[in-house]
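Listed next: structures, encoded as structure tokens.
Derivation of every value follows stated rules applied to the coordinates shown; laboratory data play no part. For clarity, every value in this text was computed on a predicted model and none was experimentally measured. Cβ atoms are built from the backbone, for glycine too; each structure is taken alone.
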Structure I
Amino acid sequence: MIRLTYFALLAAMGSLSGDDGAAHWMQANAEPISPLVIGGSAAELAPLDNVVTGARVVAFGEGTHNSHELWSFRNRLFAYLVEHRGFTAIAAETGYGPSIATDRYVMGEDVSPALAARGVFSWSRSTFDENLELVQWMRAYNGRPTTKRKVRFYGLEMAGCMRADGQPIVDAALSYVNRMDSAQGAELRARFAPLLTSFSREGYGSLPETQRRDLSVAAQDLVSLFERWQVVWIDKTSSDDYFRAYRLAVAVRQLAAHFRMGNRGRDIAAAETLRWVLDREGRDGRVFIFAHNGHVAKSREVSSAGTPIRSSLGEFTKSYLGDQYVTIGSLYDSGSARDILGSFHALNATYAVPASKSGSLNAVVASLKGDQFLINLHRKAMPDAVRDWLSVPRHVRNINSLEGGDDMNAIAAFDALYFVRMLSPQRLAADQDAGPDPFRCEPGTPRV
């Protein structure tokens, strides 16, 4: 008589359907990990090798921006991918402008660590220990005598601030143009001047159609000027100087298009920027993305009415990378968090996170044993009943939104899940002088 394993027997009995069946399977396949320390045990993350092998881009999604654990896991995962899987860069949900200081710092230049850390997540004006840990690890890794290729940092956002403002990006791009060709710089400055006070999410609606067109044309002409003089300007400065300024010009064009399409261009712009990052990193480059679950998911979120909400960065990326794009989503249950965006509480206030609501994907996974673990969703041995259950859109928490989350198809959206039972707030860094910051965010609830 052939002996059946416990889970094979359950499947034969039809018990691997519903919440209990999915929970049984996930419990059997959960890979526990210990508290998070950057550079910690590589063996604990080794199960991810089955997920990330062959990937050119691996994305980790935050279930909330307000947690120490998710940022610490990001750090540990990125270090693992660099040291054991040959990854060469991180591209994050942060403004491209602020990310320049971060990249300069990790490349060993004379930049304030606080300014570099703020560039990791420019939506907040604060400095956090978790982001300091990331940039200091990258700088130290790049400084090792044994390092053959330095890792880079890129921002994916046009303007990663709560109040999107195009003027700092225009000013920074034109500063480079003025160094190269003062006459061209002055001509473009004159064209942008009457438009800059309204080049923001709040102000764009006040522009008449003629000035909206003027803004779009000026933004395109700025990009075209860079492209026309690329070879000459690189010779005059450097490849890094040129391309940092060029991408600022592209961000100006992206932001103008974003406003023109009714603030619906954010993920489109991030996906285009990622393609440029991959081009810069070259054929051997591998990029780690860090952004919210909803941005990195490979399928669209679904509204309560059952209709798709929007195309995501992940959906666009999957369309051209296919299986070379891998996503790891994150889930959590309860604990406490810090409102680093000032969305629902005082800026940086801490608050309690209640247990996940019944029936949500978070609650089902929270029913498993263990405080932190990984689940590979693309195991070939997954029973059809479990796959069907995971394919039904279910509530996934997002405590940064009024709705508290979105319905997501876990199988379509993610290749793996990271679960942490208890959240705790990010750790505010001791006051540090960040120095001049041309891209400093101002507080406020409106988002790009």
Structure II
Amino acid sequence: MLRRLPTRTTRQAAALVVLLTASSAGARADGARTVAKATSAAATFAAREPGENAFRVLPENAPLAAGDLLVTLPGASLSTVNGAVALKSLADYDGKSPLPALETAFTLNDPKDADLDVTLDRGRIDLTNTKADGKAVARVRFWDQAWTITLDGPGTRVAFELCARWPAGSRFRPGDPPAGEKPPAPVATLVLLVLKGSVTAELGGFALGLSAPPGPALVEWDSDDGARPEPLKLEKLPDWADPEAALSEDGKKAAAAVEKFRQARADNPSAAVAGFLGSADPAEQRVALVSLGGLDDLPGLVRVLGGAKTREEWDFGASVARHWIGRAAGNDRKFYDILTSPAQGYTPAHARIILQLLLGFGPDDLRQPETYELLILYLTHDRPAVRNLAAWHLVRLVPAGGGIGYKPGGTKEEAAAAQKAWRKLIPAGQLPPAPKKE
């Protein structure tokens, strides 16, 4: 049973009711074709139909329709209607993955000439050939790509991990670019790794034979340069990819928080998010913050940026917002539009500052004393979101300032005291002190 929620969290719960609702496994009124069935516990899947804003939390054994966006909790699994391919989403609880994937989302398509056709939006999915005999074919789409993966035999398993983010030093532009100029966009990176068995991968122009370690097991792709034509040979599975790898104590706590959230969400979806946001357990707060971003609750993320009360909510909330704007081209402008909407009330100037702070700084910026002067100046800005994001950058860019206290949601006097300490550490016109050598 969830504890009584504080006033701020109660308001968040009310807002989430329209975004996240329970669902039964009844037939779809629009006649959308069922292409798979959930095979994991209730509330591991949330689905949004095309053209809709609200997500439905799905029960156990729910039919999964083509065209719905499915956002999953770690461990969500499904089987295609023909029983040929199983799909499972996984999480990087210990932070070992080369890509910072916070959550997994994908859309199932009408498979036509394949056993599975899936559009991966973000995160990690593992695909397994579950036939009794023979090959299984999966088509995996992402960004402008459509790869065909032939899983050579029963038990063959491959992992896909996809993440996008803005390059360091990107600049926010609220308007359209000049005529003939390509609009700025995040850079997407994908890793394909064979976990077991062997596959043939058709990667839009060339084909590769891949096999699990020890063998040519890994292919990398990014939206700037495309796929690397030579697979990387691995002697063994990396820890981040091994589904059987043991978790650290922190990883176990994170996994337990996810399972507790799943159980609460199966009972009452909106109350689960609100209750975990108000939890005193940092692992539970993280689960709720990932849910806000994963289910596109932009007003909720804006409230976190400006109204964080704990260091965990302040720290991880900024990471989730940065992750969200990097997921796809145009997300930065969507976030700007939410900030400047009447409901949020940010001026265009303040919204531009927030978006630039979310995009971050490049190497050239970090060699300029003016960058640090501006961040320190923002520590007493009249908008809490600007103060919080400025402090978020400072504590990462300047290890020597780790002992300077900053309270998200603190008083003006506390913010001024932190600003004074930072100005003493980094005087005007100077760069931060070099990190101490170990």
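Among the shown structures I, II, from which was the value 1.04 of Rg/Rh (Cα atoms, Kirkwood Rh), for residues 217-408 alone calculated?
The structure behind it is I.
Identify which of structures I, II gives the largest calculated value of Rg/Rh (Cα atoms, Kirkwood Rh), for residues 65-224 alone. Show your work: numbers first, answer last.
Values: I: 1.06; II: 1.00.
Biggest value here belongs to I.
Ranked by distance in nm of label points 7 Å out along Cα→Cβ at positions 177 and 385, which of I, II sits at the highest value?
Once distance in nm of label points 7 Å out along Cα→Cβ at positions 177 and 385 is worked out for each structure, I has the highest.
Can you spot which of I, II the value 0.15 was calculated from, given it is FRET efficiency 1/(1 + (r/R0)^6) of positions 209 and 425 (r between Cβ atoms, R0 = 41 Å, to 0.05)?
Working: I: 0.35; II: 0.15.
Structure II accounts for this read-out.
Between structures I, II, where is mean count of other Cβ atoms within 10 Å over residues 185-192 highest?
Numbers: I: 16.1; II: 20.5.
Comparing I, II, the top value of mean count of other Cβ atoms within 10 Å over residues 185-192 belongs to II.
Quick check: -10000 is what I get for helix-only ellipticity at 222 nm (-39500 (n - 2.57) for each DSSP H run of 4 or more, over all residues; to 500), calculated from one of I, II. Which structure matches?
Structure II accounts for this read-out.
Output the label of whichever structure in I, II has the greatest value of relative contact order in percent (Cα under 8 Å, 6 or more apart).
Evaluating relative contact order in percent (Cα under 8 Å, 6 or more apart) on every structure, the highest lands on I.
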